[in-house]
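Heads up, there are several structures right after this.
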Structure 1
Amino acid sequence: MARVLCVGPKNTPVTGQSYAFDYFVNNSKCNVDILYNSGGNKLLSLIQYSFKVLYRRFFCSYDVVYFTSSRTRIGFARDLFLVILFKNKSKVVNHLHGADFIQFREGCSRYLKRVIDYTYNSISSSIILTDGMREHYKYYQKMDISVIPNFFDTKSIGALHKTRKENLLERKFKVLFLSNLMPDKGLIELIEAIKYLKQKQYHVSLSIVGASLGFECLDSYVKETCEEHKYITYDGPVYDDEKADVLSENHFMVLPSYYKTEAQPISLIEGMANGCVLITTKHNYLPELVNDLNGSLVEVRDWQSIADALESYFNDLDKITTISEHNRNIAIEKFSATAFVNSIDDVLVNCRRN
C-alpha cells in the first residue's frame with residue numbers, strides 16, 4: 001500500500017471536515033502518517049506545523065501527500081508551504097470539503113491569485129463532494145478530479161424506536177436540529193417555525209443537538225427559548241450510541257443553513273440513514289443532496305418556508321413513512337463509510353502509480 005502523509009485538522013471542535021479527515025486516517029488501508037495543521041494558539045501552531053512539515057520533507061519518504069485544503073489566507077499559506085515542499089518529491093492530493101474556494105480566490109489580489117493558481121496547478125488530484133463542486137477548479141485543466149460523497153458511520157445508526165412509530169400515529173412530530181450552534185445554520189428561523197406550528201395546535205417538539213461555539217447572542221437566545229417553551233430542548237453535543245438514539249427517535253432532520261462554506265453536511269446524511277425526512281435550504285450544493293424523494297428544500301432565512309414544509313408532512317403521514325424507508329435504503333447504497341474510505345484509498349493508490 002501507498003505511504004501517505006495525511007495533513008488535516010484536529011477533531012476538536014468537531015466539524016464536517018475534521019470528522020471526515022479523522023475517520024479516513026483511522027480507517028485507511030494505506031500506510032498513513034498523520035500531521036495535524038490546527039489546534040491551540042494559532043501562531044504557535046503555525047510555527048510547530050512548519051517545523052513538522054520541514055522534518056517530514058527532508059527525513060521521511062512518502063508516495064503521496066493528502067491534505068484537506070483551507071480557504072483562508074492563513075490557511076492557504078500553510079497549504080502553499082506544504083505543496084511547494086512536496087510537489088517535486090511526492091504526488092499531492094487535495095480534498096475540498098467547503099463551498100467557498102471560488103469566493104476565496106476571487107477575493108484575493110491579482111498577485112495572490114497567481115500564487116493560488118500556481119499552487120493548485122502543482123496538485124496532482126483533487127477530491128470533491130458533489131459534481132457541482134467541479135466549478136471551483138475550472139482553471140486547473142491538468143488536475144484530475146474525483147467525486148467522493150460524504151458518509152455516515154454505522155455508530156450513528158440507531159434501532160428504530162417503537163415510540164417513533166407510535167408518536168407518528170398519534171401525530172406527535174419530533175424535529176431534530178443537529179449541528180454546531182452557529183448563526184448561519186438557520187437555527188433561529190427553525191425555532192420560529194416550530195413556535196408558529198405550535199401556535200397552530202400541532203403536537204411538535206424540537207431537539208437541538210450540537211456544540212456551542214461561543215456565539216453568545218445565539219446561545220442566550222437558545223437558552224431563553226428552551227426555558228420559555230418546554231417543547232424545545234437543547235441537549236449539547238452527542239456522540240456514538242447517544243447520537244444514534246437521538247437520530248432514530250426523530251421524524252425530521254432540519255438544517256436550514258445559509259453558512260457560506262456549506263457543501264454536503266454529514267449530519268443530513270446521518271439523518272437520512274436513520275430514516276429522517278430531510279429539510280434544508282436552496283443553498284450552495286444542498287439541492288444536490290436533498291430532493292422531493294428524500295425531503296424538501298426551503299428558502300434561505302425564511303421561517304415561514306420551513307413551517308410550510310413541515311406542515312405539509314404533518315398532514316400526510318404516508319409520505320413521511322415512504323420517505324423514511326427510501327432514505328434508509330439510499331443512504332446505505334450511496335453514503336457508506338466503507339465506500340468513502342475505499343474511494344479515497346483508490347485515488348491515492350492510483351495517483352501513486354501515475
Structure 2
Amino acid sequence: MHCKALDGLRGYAAMSVIIFHALLHYNSDLWDLFCSLPVKDEYTKSGLWPFSVAISIFNGRAPVIIFFILSGYVLSASILRSGGSYIPFIIKRVGRIYPTVIAAILLTLVVGLGIKKFIPSFPLPSLENVIKNSLLIDSSVLHVTWTLTEEMAFALIVYPLCLLVKRYGILVLFVALFYSIAAIERPSLTLNIPWLNISLIFFICGMLLNTNLAKSIFSNKQKYLALAFISVFTIGRIYQEFSPNYILTQAILCTTVIGIIIYNKDGRIVRFLENRFSLLIGKTSYSLYLFAVPVGLIVYAVLDYSGSHRIAFGIFAGFIILAISIPLSMITYNFIEKPSIKITRAISKLPILNRVAKTTN
C-alpha cells in the first residue's frame with residue numbers, strides 16, 4: 001500500500017540536499033576544516049560552530065541515506081507484492097532513472113557554455129565525461145548522480161534477493177544485513193563499486209521494513225517520530241562521517257524514522273508530510289534533485305559572494321535555487337519523467353520480453 005507521507009519525506013530530503021550544497025559552495029574552506037576535525041571539536045572550535053549547526057540542520061548526508069532506505073523499501077515492496085520478471089523490472093528501472101539524468105546533464109552543458117561566455121575560466125567537461133556520466137559510470141558532470149549509480153547497482157540485486165526472501169523468509173535479509181555490515185570496510189565485497197560498500201546497508205534496511213517484524217516494532221510508535229527525527233541530526237552526528245559507527249548509527253536512526261512513518265498513519269508530522277505542498281515536492285523530488293545542479297551553477301555565477309556572512313548567504317542562495325528549481329522540476333516531471341516511465345512500462349510488457357523473462361526465471 002502506497003504511503004503518501006514517504007513522498008513528502010523524499011521531497012524535503014531533496015530540498016535539504018540542495019541547501020546543503022549551497023552552503024558548501026560558499027563555505028568550502030569551513031567544510032574542509034569541518035571534515036578534518038574530530039567530531040567533539042566541530043561544535044566548539046571558534047568560528048566553526050555556526051557552520052556545524054547549519055549543516056546539521058540542512059544536512060546532505062542523512063537525506064541521501066533516507067533516499068537509499070526508501071528505495072530498498074519501495075522496490076522490494078513492489079516486487080514482493082506484484083512479482084513480475086527480472087528483465088521487465090530492469091527496463092522499468094532504467095526508464096525511471098536514465099532519461100531524466102541525461103536531460104539534466106544536457107541542461108548542465110548548456111548552462112556551462114552560457115557561463116563560459118561571461119567567465120572564460122569556467123571549466124567544461126569533456127565528451128568522455130559526459131558519456132560516462134550519462135551512463136552513470138561516474139558523476140563528473142552532474143555530481144549528485146553518484147547516488148544513482150548506487151541505485152542502479154542495487155536494482156540489479158534487489159529482484160533476486162526478493163525471490164530468495166519469498167522462498168526462505170526473513171533469514172535472507174539478516175544474512176544480507178550482516179554481509180552489508182562486513183562490506184563497510186571491505187569494498188571488494190561489493191565488487192569495488194564506488195560507495196556501494198557504504199550504501200548497501202541502507203538498501204537492506206529498507207527491505208527489512210517490508211517484514212512483519214518491522215511492523216511489530218514500529219506500529220503505534222508515532223509519539224516517538226519527532227524524537228527520531230531529532231536524533232538523526234544530533235545523535236547521528238556524533239561520529240565522523242562515513243566511519244563504520246556513523247553508518248551503523250544512521251542506518252538505525254533513519255530506518256526508525258521511515259518505519260514509524262510507514263506503520264503509523266496519524267500524527268502531526270505524518271499529516272504535514274501529506275499536505276499538498278509536501279506531496280507536490282515529493283512527486284517532483286527526483287527532477288528537483290537533478291535539475292537543481294544546473295540552476296545552482298547559474299545562481300553561483302550571478303551571486304558571487306565572499307563576505308563575512310557566507311553561512312547565511314549560502315542558506316539564502318539555497319532557497320533561491322529551490323525557488324527556481326521547483327517550477328522547473330514540475331515541467332521536467334510532466335514532460336520527461338512521466339513520459340519515459342510510461343514508455344518503458346509499455347516496453348516492459350512486450351510479449352517477446354515476457355517470453356524471454358520466463359525462460360530466464
Structure 3
Amino acid sequence: MKIIYSSLYHIDIVNHIFEKKQINTNDVKDYIFNAVYEMIDNKNKRYYKIRTLHKEVIHSILSIYTSPNWEEDKTYFDTASSIIANRLKETEEKTSDRYGHLNDLQKGSLIQVIYEDALGHLHYLLAKIEHNKFLDVEDLKFSTGLLVNNRTYKICDISFIPEEGESYQVDEIIIADSNRKKISEYWYDGFLEMDELQTDNENTRKAFSAIDNYLNRNVKKQAPADYTIIRNGTIQYFRTQPQFNITEYNDYVFGSYTPESDELNLEVIKEKISDLPRKKSFDSSFSLVPTEVKAKFKREYPITAKIELKIKEDIANIRDEIKAIEEHDKKYLKILITDNETYNLFKY
C-alpha cells in the first residue's frame with residue numbers, strides 16, 4: 001500500500017471545534033498508515049453505491065481525479081478534503097439538532113487518504129476515528145486523543161478504475177463501522193449520501209444459502225452428527241439475531257462447540273465460511289430478515305418407509321431432544337415429547 005495524500009481534521013461539535021492538523025511528524029504519518037492498513041482489512045463490511053455523481057462527497061473526490069496534474073499538485077486534494085470534512089461537521093450538527101440525546105455522536109478525527117493498493121488501484125478512504133479519554137502517565141492528568149490500538153471508527157473506502165484518457169470511475173464502495181452491528185445511518189446516508197448495493201432481504205437469502213450449501217457439501221458426509229448440530233445453530237442464528245456479522249456468526253455457532261467427530265477441523269470451516277461473502281457476493285454485515293429464509297429452515301428426515309420426521313426450525317438443546325440410540329442391533333431415535341396426547345397415543 002502506498003499513501004499518496006492524506007489529511008487530518010479534528011471535529012468536535014459539542015465544543016465547536018473544526019481544526020485541520022498538519023501531518024508533519026513521523027508519528028502521525030505512521031499512525032495514519034497503520035490505521036488505514038487495519039481498517040481496510042475489516043472483514044465486517046458492506047458494499048454501497050452512489051446515488052448520483054452530483055452529491056457533495058463523491059463530486060469533491062472525483063474533482064481531484066479530473067484535475068490536471070493532481071498527482072503532482074496537492075492543492076486539489078486539500079480543497080476537496082476540506083469540503084468533505086466541513087460536510088461531516090455540518091452533518092453531525094444536523095444529526096445532533098434532530099435527535100438530541102438520542103444520538104451517540106462522539107468527537108473524533110476525520111482522516112482522508114488517497115492510496116494505491118498492491119494491484120496499483122487508486123482508493124479514496126474516509127475514516128472517522130473517535131477520540132478517547134486517557135490518563136497521561138507523565139503529568140497524571142486526563143487527556144483526549146486517538147488510540148493506537150482498539151480504535152473505534154467508521155470508514156468508507158472507494159476504489160477507482162481508470163477510464164480512457166486520464167479520468168477514473170468508481171469501482172467499489174465499502175463501508176464499515178467498528179463499533180456497531182449496524183452501520184450508522186448518519187454516516188452512509190446523511191454524510192456520504194450513498195445507498196446499500198444489496199438489500200437486507202437479498203443478503204439474508206444469499207448468506208443463508210451460501211452457508212447452508214457449504215455445510216451440506218463439506219460437513220454432512222464427513223461428520224453427519226456435527227452437521228446436524230452446526231446447521232441447527234445456523235438456523236438459530238438467522239432466526240433470532242437482528243444483525244448478521246460474519247465474525248459474530250462464527251463465534252455464535254463455533255465459539256464453544258466441541259465436535260463429535262475428531263476428523264472435523266473447525267478452524268478450516270470458519271476460515272472457509274469467512275470467505276463466503278467475497279465468493280458468493282453478499283455483504284459480511286447487514287440486518288437479518290428471517291422471513292426470507294424461513295422455508296429453508298424446515299427439514300424432513302426419512303425414518304422408515306412409513307415414518308418421517310419433520311423439523312420446522314432450530315431446537316434449543318437438540319442433543320437433549322433428539323438422539324440416536326442402538327438396542328439389540330436395532331437403531332432408534334429417542335425424541336423428547338412435550339405433548340401428552342401424542343405421548344399417550346404411543347404408550348404401549
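To test your reading of the models, identify which of 1, 2, 3 gives -24000 for helix-only ellipticity at 222 nm (-39500 (n - 2.57) for each DSSP H run of 4 or more, over all residues; to 500) when calculated. This figure was derived from 2. Where is FRET efficiency 1/(1 + (r/R0)^6) of positions 26 and 218 (r between Cβ atoms, R0 = 35 Å, to 0.05) largest, in which of 1, 2, 3? Comparing 1, 2, 3, the top value of FRET efficiency 1/(1 + (r/R0)^6) of positions 26 and 218 (r between Cβ atoms, R0 = 35 Å, to 0.05) belongs to 1. Could you figure out which one of 1, 2, 3 the value 23.5 for mean count of other Cβ atoms within 10 Å over residues 10-17 was computed from? It was calculated from structure 2. A value of 6.5 for distance in nm of label points 7 Å out along Cα→Cβ at positions 170 and 306, calculated from one of 1, 2, 3, originates in structure 3. Ranked by mean count of other Cβ atoms within 10 Å over residues 106-113, structures 1, 2, 3 are topped by 3, which has the highest value.
Quick note: the coordinates plus some simple rules give every number you see, no bench work behind them. Because the structure is a prediction, the values reported are computed rather than measured. Cβ atoms are built from the backbone, for glycine too; each structure is taken alone.
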